[in-house]
Structure I
Amino acid sequence: MKIAIVILNWNGKKLLETFLPSIVNFSSEKAEIFVADNASTDDSISYVKKHFPSVNIIENAVNGGYAKGYNDALQAIEADIYCLINSDVEVTKNWLAPVIEVFEKEKNVAIIQPKILDYKEKSSFEYAGAGGGFIDFFGYPYCRGRVFNSLEKDTQQFDDTAEIFWASGACFFIRSKVFRDLNGFDEDYFAHQEEIDLCWRTQNLGFDIKYVGTSTVFHIGGATLQETNPHKTYLNFRNSLLNVVKNVPKRWFLIVVLSRLILDGIAGIKFLLELRPIHTFAILKAHLSFYKNLPLFLKKRRKIIKKQTYFIHISIVWQYFVLGKKRFQDLD
């Protein structure tokens, strides 16, 4: 089984200096390593060429974000499995073996995510993926080990192998054939939550997605866009709405879309009360972009099969903010 580890880079020399050594040291025997550069203007590529000559380099013509960046780069890579990994991820010894074993034994598994812990607080799960992702009825994403901004300590409670709904783009393994059959990521997302859309479409083809807790990586999180950045708020709210329009089954479509618009409005008010008006404006901007993109995504909706049951819990917003349930294990 041929594995290609592909690190998307944009002006990330400092990140590559910190994190590329672990990937090379713990992966070279089992995988070929690539840096896919999104038209960087720093000297990150010359740094890689000088210090890591065994690492392959693909130079994209433009910075098309996460989605287009990977779509462009992977056209030039032949492998059975792609591992798409952020430039701010540290891997650990033997991290690949458990993942490869699942792919080899379970032919219907198309996507895998390892355990993702916080690089700065290594006993805690990290926001982007944690112990594997799910979404609720209204399309809000959450994880085992992370519900909204509440992060759990890692006490080996998620050292299992489990079926999940979505895998984090921070460290995302996918069979190359499935990636190509689905035409990769939807480039209209640019960045954030395009992996949830791809996971949804993968399951529509009948494949499974799994979390493998015996493989561990550490992620900084927010190295490209921090949580406090309003552009991140904009992308997350817009793209989550686009996921709903594109993928929610017909019988629930209107109630979910209308409810989401109302709930997003409440979130905007909450930001105002917290004296963070810049994030309220980011939500307004997200909704304007959503309306602009609505006709396009309604057309995309017609081209896919809808997964009829996509949620475990009805409303994470209700359970978290009203009932005060902050841990995955406590959710009803």
Structure II
Amino acid sequence: MSFFKKLKDKFTTQTDDVTEKFKGGLEKTRTSFSTKMNNLVKNYRKVDEDFFEELEELLISADVGVATVMDLIDVLKDEARTRNIKDTKELQSVISEKLAELLHKSEEDGSLNVQEDGLSVFLFVGVNGVGKTTTIGKLAHKFKQEGKKVVLAAGDTFRAGAIEQLDVWGERAGVDVIKHQAGSDPAAVVFDAVQSAKSRQADILLCDTAGRLQNKVNLMNELEKVKRVIQREVPSGPHEVILVLDATTGQNAMSQAKQFGQSTDVSGIALTKLDGTAKGGIVLAIRHELDIPVKLVGLGEQIDDLHEFDADTFVYGLFSSIIEEEEENEE
């Protein structure tokens, strides 16, 4: 059974709201990707070196990343030889299968590390303007909808308006926000937030942090200080260090991920504004080249448009128009 057939059986027989959100959120990427892929298959009927060169360019243009693309092309060439695939249309399904495998690198690191007992502490890092505070607000709403008690820590005390912005999200999500005055010590805010979350018997504490200080060294030192405070008060924490990246910035997001990954123990990535770009291939580049799982994706501007990442749903969202086209041809 082809991988397209498996995806079709999984998602077209019983679609749900999340699947539809992924389809909608990936529309720009899918439209660009599917159109180019279909044209490539029409222009090249047989699998040869010219086809792979064009496929290479197509994937790079979707921001999959040069290193990832080169590795992927090597794997596809091997598969074509092993399975004796001559027809480019037949290779389409193999491409989707290998993309899914790349995203599935490890089965156990994809979901958020929420503690079954006691307080779960999540630390959010990332440069200003990527949607960090918005992501925290949306995740707070998501957890609240699941019946969890959530507290937010306004640890970004340096950016003008950051505390007020988190306050607004706290009101929207219906959760408490622990804050100090602008310019105060972020570690002190987080310390108070941990104490408050414990006294309220909260399930989740989501901590905002600064995205920019005088220089990178100062910023990383500040993040380390916040992390030490959390570990002193909650020895098993932080249970997640989530790096927030803006998908529309493409390869710039990759360089941010490398910088933060070198300086802090990033456990997962939240990729925002995925619906606003035709270069959703950045998800694959991050997963393959940095070996950090994408755990959350922003697929719109509404409060319920943040979702936990699922590899199969992502690949289906990317290829759904080709899959549906195949289904029509079969009928």
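Quick note: the coordinates plus some simple rules give every number you see, no bench work behind them. Computed from a prediction, not measured in an experiment: that's the story for all the values here. Cβ atoms are built from the backbone, for glycine too; each structure is taken alone.
Quick notes
- helix-only ellipticity at 222 nm (-39500 (n - 2.57) for each DSSP H run of 4 or more, over all residues; to 500) derived as -17000 - corresponding label from I, II: II
- When Rg/Rh (Cα atoms, Kirkwood Rh) is computed for each of I, II, the one that comes out at 1.02 is II.
- With FRET efficiency 1/(1 + (r/R0)^6) of positions 182 and 286 (r between Cβ atoms, R0 = 30 Å, to 0.05) derived as 0.35, matching label from I, II: II
- Value 19, calculated as relative contact order in percent (Cα under 8 Å, 6 or more apart), assigned to which of I, II: I
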